[in-house]
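Asker: Take a look at the structures listed below.
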Structure 1
Amino acid sequence: MKQRARILIVGGGYVGMYTALRLQRELKQELRRAAVEIVVVDPEPYMTYQPFLPEAAAGSISPRHVVVPLRRVLPHCKVVIGEVTALDHAGRTATIETPATREAGTGSLELPYDELVLAPGSVSRTLPVPGLAEAGIGFKTVEEAIGLRNHVLEQLDIASSTRDPALRDAALTFVFVGGGYAGVEALAELEDMARYASRYYHNVEPGDMKWILVEATGRILPEVGTEMGQYAVRELRARNIDVRLDTRLESCGERVAVLSDGSRFPARTLVWTAGVKPHPIVAASGLPLTARGRLKCTAALQVDGAGHAWSAGDAAAVPDLTAAEPAKPDEPRKECAPNAQHAVRQARVLARNVAASLRGGPVVDYAHKYAGSVASLGLHKGVAHVYGRKLKGYPAWFMHRVYHLSRVPTFNRKARVLAEWTLAALFKREIVSLGSLEHPRAEFELAAGTGRHNEAS
């Protein structure tokens, strides 16, 4: 191993954090001798456990328990809060923009590396739908989840305090686009929360609210199979949730959601969860990509044709060695699904292979047979298809909680989440909106005479 080898990990999500965590163990002796340095670069100082975002939005879990501070769990790594804006893998350098470089006006800094782990994750995949950029709400970050919770409760306040029937109807209409995990679980949890909260509004009834799920294909939750997906549709419709299959969002300008079946819904809430795409840095890296824009990787999680470059998770197209061989020799092998189940396991193999590469040892291939999926449909409701067994209702919901509690990183987070679930079972839901947190200086600006109405005068 060369003197002071540097491993650069781009991204602090599932793959980035778990790879760094494992490398701390694999390279314990090298780190102690300062023979290797592990650098993790991410725009945020924490990893978000995304399966808990719906429960955070519904108030079942505190937002701070959905995230894991990188510096606490990676004490032997150098964590850099910033964004990699360019990569020169031939020259083994990364261009990084940090809050300090932006504040100082220096633009960016150059960081050389020996081994690259490119795991920036994904971003929301949007379509050129008129009005989407202005009206849409995403659901990939904890900030978006809490912002959506505040927004939904604010709509109940608006509906309760207005005499305008058109405004009231728009405030109580909630449109979710995308029938995958994020869309279904977010809608189900928030509908549960809003239905509970409505009992504290003297003029808002659960039946006054319209919850609409728009899915472009003929089924929702494809990961749990056709039968469980159909059950999920029936369960949601039984709660008066309008599930529209084979339907697309055509436009959402002027707070009116127009669907491909001709329906028009005045709505002040439109949540977009219709898929994801690799982070833009993947396309800008100059590394080999597949037709879908993901990094072309080998089964050993090396970027195909690029030495000393590794990837896994959402950004990587990794061949699934447990899938059947292609029918024709020229057909590509099936790829591992870009989900947390594979990402966490890939990170372990990736860390082992990076350590082996530094030491000049052999690398191993990644192979994991997909175990199945679980999904929550709100409190005490769910669907699951695990190891061929199908569950629904309370057993599936319980399995969903147990599985994700076992997967959330660190004992600290597990204990805090379990404590919050226990308290939530004993006490009433919190229905407070803290929307003012999104503009914390607004009151002071008004008091100091720099508010908007002072400027207008």
Structure 2
Amino acid sequence: MTLPKSPPNSPAETPADARQAVEAVFRIEQARLIAGLARMLRDVGRAEELAQDAFVTALAEWPRAGMPANPGAWLMAVAKRRAVDGLRRDRMAAAKHAEIGHDLDETGDAAVEAMEAALDDDVGDELLSLIFIACHPVLSPEAAAALTLRLIGGLTTQEIARAFLSSEPTIAQRIVRAKKTLRDASLAYEVPRGAEREQRLAAVLAVVYLIFNEGYAATSGDDLVRPDLCAEALRLGRIIAGLAPDEPEVFGLLALMEIQASRLRARTTPDGSLVPLTEQDRSRWDRLLIRRGLDALARAEALSGADGPYALQAALAACHARARTAAETDWQKIAALYDRLRVIMPSPVVDLNRAIAHSMAYGPPAGLALLAEIEHAQALENYAPLPAAKGDFLFRAGRRAEARPEFERAAALTRNQREKAFLLRRALDCRD
């Protein structure tokens, strides 16, 4: 097998420059490289190993010979050669010594040729296949999120552990177990069709949104937001939208993330404290992200997906994005959207957000009435936003003595230090 020839480019000036250049190219090519190998090998773990081997080879050769004209093809050729060599070694190890030559002559070469043909066959949706595999329902959402960030996002185990405030050994074990689960399940490495595709797509989108939400509103730790995690989720969403241009919920989720991400700079003060949506400086909202989000929402609606769960949530976010000031927010429209959302996506959390919207549209008593219907739901028993919302309703109704213990209870429940500090300040504001 012949590798693509490198052009007479000048090597990088320093070893550090050379390594940086190789790492930048590999980060771009890694996901597609793993996808192509996994499609043929049916083993995500082995595909990742081969991709890493190709990266090491590039680190050794590119500084000396120059950057190839087509780095992706060069890396694939190296990985393909190692895959073929591995197949030959496996066959020889499994065969009796006396039969090695016979096996390789009569069947081994045919198997290798079939393998090479599979690798050379450009099906055009390898990356989408890898995303569906990394987010397969046989994996837990946490395992799928970690594996997705590893294979598609290109994050290191250390980066994933830091993103989810976990230890490296825990994340490493989670990823290893996920790869083994996928290998043992003997899954088809392809984009599913029909009902199975719809089911699997929901799992894919759920994992991407899980990653985004952890960046947008960290569940624990000292930082309220983690923009790098939001950026990774957005990148994944844009990849999926490019590979599945006719799926309305893909664009619904992309719209939702784009619009929510537009507020990241305004969600916190310079010291990291929370700024509520109604108090944010809207001049700091990213207008480009808002425009991209509104375009994605229009695409979802044009694909007859206006009533999809993500599209409806994006429509809610769009109401805020279109309001030039907090006072101009169309809360009645938001309340009506939540009325629709709870029908297609019933959950106590949606009901809680609906109560908040109705309190803003029709006054705190309306919100308190809706809250009374759900505040004893088991799913909300230790959910900090519930007492936080109740405290806000009572505060705005002038019932500050009743609001204070609600804010204190919410502060005790949250694991995020910035959110805790914000809630305790609100409790102090309730003093006469």
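Every read-out reported here was derived from the displayed coordinates using simple, explicitly stated rules and does not represent laboratory data. Here the structure is a predicted model, which is why all the values come from computation and not from measurement. Cβ atoms are built from the backbone, for glycine too; each structure is taken alone.
Asker: Output the label of whichever structure in 1, 2 has the greatest value of percent of Cα pairs over 38 Å apart.
Answerer: Comparing 1, 2, the top value of percent of Cα pairs over 38 Å apart belongs to 2.
Asker: Can you tell which of 1, 2 yields -22500 when helix-only ellipticity at 222 nm (-39500 (n - 2.57) for each DSSP H run of 4 or more, over all residues; to 500) is derived from it?
Answerer: 2
Asker: In addition: For relative contact order in percent (Cα under 8 Å, 6 or more apart), find whichever of 1, 2 sits highest and give me its label.
Answerer: 1
Asker: I would also like to ask the following. Of the structures labelled 1, 2, one was used to calculate distance in nm of label points 7 Å out along Cα→Cβ at positions 227 and 315, giving 3.2. Name it.
Answerer: Considering all the candidates, the number was obtained from 2.
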